[in-house]
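Bear in mind these aren't lab numbers, they're just calculated from the coordinates by the rules spelled out. Everything quoted here is computed from the prediction, not taken from an experiment. Cβ atoms are built from the backbone, for glycine too; each structure is taken alone.
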Structure I
Amino acid sequence: MNARTESEEAPKPGAGRRSSATRLWAGTVFLGTACVIGLAIYLQPAPEGHGTHRQLGLGECGMLVVTGLPCPSCGMTTAFAHTVRGQWFRAFWVQPAGFVLALGCIATCLGAVRTVIIGRVPQFNIMFLTPYRLFLGLLVLLLGGWGFKMVVTLQNAPQSGT
């Protein structure tokens with residue numbers, strides 16, 4: 001016997017539209033993250049640990065030029081370029097926040113592909129993740145990565161007076 005309930009036989013109202021809209025949004029997210037990942041694959045990581053963005057025709061970091069110290073985003077592009085090559089230690093060393101964001105970008109891209117195929121967004125219990133907490137977490141990540149980069153830069157700076 002193949003007994004089905006009424007809810008199994010009839011699709012829910014708007015289910016097709018929701019799936020299509022979900023797939024469209026996921027496809028858009030996929031295209032955006034795939035472009036970022038593709039660009040990271042295209043760029044060669046700068047051996048200095050920063051400056052990979054200059055391959056795109058962008059200028060030098062103004063803070064680095066003026067003060068000799070890295071800005072909060074110095075090394076992000078280089079970290080992405082190392083991450084997509086599987087050079088995770090190097091990626092973390094040049095910019096920990098960039099490494100974490102690159103992994104997040106890759107995970108988001110894979111999640112978008114899954115959503116395009118299945119038509120449903122993965123269900124996660126993220127009730128604790130309010131916009132405020134997300135902002136605070138990203139701020140701590142950025143400032144922590146910058147602090148790490150500053151310590152590394154200052155430790156590698158030539159000692160004056162010796």
Structure II
Amino acid sequence: MKLPAFFLKSVKGFTVVELAVVIVIMGILVGFAAPNYQAQIARYRAYSAAREMVGEIRAVQQKAIAEEEASYNILFDVANECYYVRKGDTTLKTVTVENGVVYSTNFLYNGTLNKLGFSATGRPLSRGGTVTLQNKYGEIYYVIVAVHSGRVRIDKTVPPDPNPEIGT
């Protein structure tokens with residue numbers, strides 16, 4: 001069967017104008033999606049930093065329990081955006097907080113601000129406290145160490161301050 005001539009002439013590729021319009025529309029869609037993508041990356045970095053911090057705090061807590069020693073602690077260096085896992089005054093590990101995430105703490109241990117220690121039973125030697133992590137879009141995650149139990153968790157709700165006299 002032979003096709004009519006008008007049918008054969010209408011089968012063509014895309015014109016340059018049609019391709020340009022599609023490219024412009026794709027550019028506009030990508031322009032709207034890019035800022036949202038950057039916000040998602042910042043949210044991920046803050047949450048990732050919080051999860052890593054919770055893991056380090058729990059590891060220090062477990063070492064204190066396993067070795068039945070109250071010498072394990074974490075010293076938070078807010079100015080340099082890192083924290084130190086320590087046994088006594090010896091640094092075992094330095095952890096740098098994710099890029100673009102700033103943090104503050106309200107821990108108080110033996111008169112030292114920004115220091116968290118655990119007893120041989122896994123309870124905080126201080127009165128517990130909070131690490132506040134914030135990304136560049138203002139989203140905040142709280143790493144909370146419970147006063148009596150030593151439970152460590154992440155929350156997006158502002159916890160009550162167990163150390164009201166020192167603030168954050």
Structure III
Amino acid sequence: MNLESKAQEEIFPDPQFKPTMFAWDLDNQGFYFSVTRTSDYLNEGPGADFLYYYDLKTKNYTEVNLDWDWGLFYLGFQARSDGFIASLANGARPKWRRYYRKGKTYEYQDLEGKHAANLYRLVLHRTKDIAIYQFTTASTPPMVSRTLARPWPATGQKCLDA
């Protein structure tokens with residue numbers, strides 16, 4: 001909505017294209033969002049979520065190539081100044097990747113380290129390279145830790161539950 005003229009513009013008119021999980025890119029040139037693909041749009045049945053980017057200048061959106069057929073895990077993604085970090089659908093445990101924007105495409109690096117395979121919450125500082133995350137396994141109770149988010153994994157992981 002234009003706050004001066006009160007004019008509104010529908011940017012997603014397709015009723016089967018239902019964006020969710022919005023996040024502004026940190027340079028304010030557009031925003032990321034996900035859309036569920038399902039075979040049952042009427043009842044919003046089970047499906048897979050895929051990531052898109054809406055460019056404010058062109059007023060167009062494009063699907064972000066995650067190079068991953070199964071789409072996003074329910075934990076979604078978090079925007080960074082040069083891309084985003086996404087949790088990818090990978091069975092019971094998410095696969096985490098750091099995507100770097102390179103023009104209109106993205107390069108990625110899988111998150112690695114002793115906790116990466118069992119990361120279930122990830123909160124990134126908006127402007128600093130600090131992350132808080134929750135790690136757990138079937139035999140380990142949830143543990144909250146902090147680390148540097150660049151490069152991943154960073155040295156100096158510190159448990160906050162100790």
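For this structure, a couple of remarks:
- Given 19 for relative contact order in percent (Cα under 8 Å, 6 or more apart), calculated: source structure among I, II, III: II
- With helix-only ellipticity at 222 nm (-39500 (n - 2.57) for each DSSP H run of 4 or more, over all residues; to 500) derived as 0, matching label from I, II, III: III
- For mean count of other Cβ atoms within 10 Å over residues 88-95 computed as 15.0, the structure of I, II, III it came from: III
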